[in-house]
Structure I
Amino acid sequence: MEKLTAKEEEILRLIWANGPVFIQDLVKLLPEPKPHHNTVATQVGFLEEKGYVAREKFANAYRYHALVDEHAFADQVISDTVEMFYDNSYASVVSRFVEDEKMDLDELKALIAQIENKRK
């Protein structure tokens, strides 16, 4: 998957949350100050070029829907982060969480038990 800008990701999240949408719907959903219709259309066009959304024609407008689901996107972001910052080691990520006290020992033990139960 091609990387997204922060604005592209914001728009994709709106599409996931609101289902198929027209550009005018996205403009209404975006926070103030509202971007111009053409600016949003350009961002959605980039999402379409990158394969994240597709469009359907309705009269003289297009309605856009996501081609990539949120879970698959999150998996890819996590994988990219682990590869880029943790030498592709998920154990290093968990170790970092424990070191930074974002995960305590009891949570780590529960995670290990959960993994062991799934393997049975």
Structure II
Amino acid sequence: MSTKKEKSNVTPDKLDAYKKLIDSHPEIELKGATIPYTSFNGHMFSYFEKDGSFGIRLPEKAREAFIKKYKTTLFISYGIVKKEFVLVPEKLLMNIKEFKPYFDQSFEYVKTLKAK
């Protein structure tokens, strides 16, 4: 029986932007061959969905402000609303200078969570 490899719809330009953000933090490692993601102490804090959408984990107040500012929503993965994650608009993901503070904040937030 052959195993079917799952195809990702993450475009090379999105992946390149993501890698640049990750490279700004030597302690963060890009994980996931098909579905790229980052995690720290067992907590995922940013990732692509297989449809190419991208989400980051933010603390409550920052999450509410982000949703309002960028007119976006909570992130949905496999039909489940990820309550601590926001959907990052593609245009923002591609604007590394504007997006980097949110990525940094996501990493700082996950470092406050108890290790799994």
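A few notes on this one:
- Distance in nm of label points 7 Å out along Cα→Cβ at positions 29 and 101 derived as 3.9 - corresponding label from I, II: I
- Comparison of I, II by relative contact order in percent (Cα under 8 Å, 6 or more apart) - largest value held by: II
- Test item: distance in nm of label points 7 Å out along Cα→Cβ at positions 13 and 61 calculated as 3.6, pick one of I, II: II
- Answer label among I, II for the case where helix-only ellipticity at 222 nm (-39500 (n - 2.57) for each DSSP H run of 4 or more, over all residues; to 500), calculated from the coordinates, equals -11500: II
- For FRET efficiency 1/(1 + (r/R0)^6) of positions 37 and 85 (r between Cβ atoms, R0 = 25 Å, to 0.05) computed as 0.10, the structure of I, II it came from: I
- Taking Cα Rg over 2.2 N^0.38 Å as the criterion, the top-ranked structure out of I, II is I, with the highest value.
Rule-based calculations on the coordinates, nothing more; no lab input. Because the structure is a prediction, the values reported are computed rather than measured. Cβ atoms are built from the backbone, for glycine too; each structure is taken alone.
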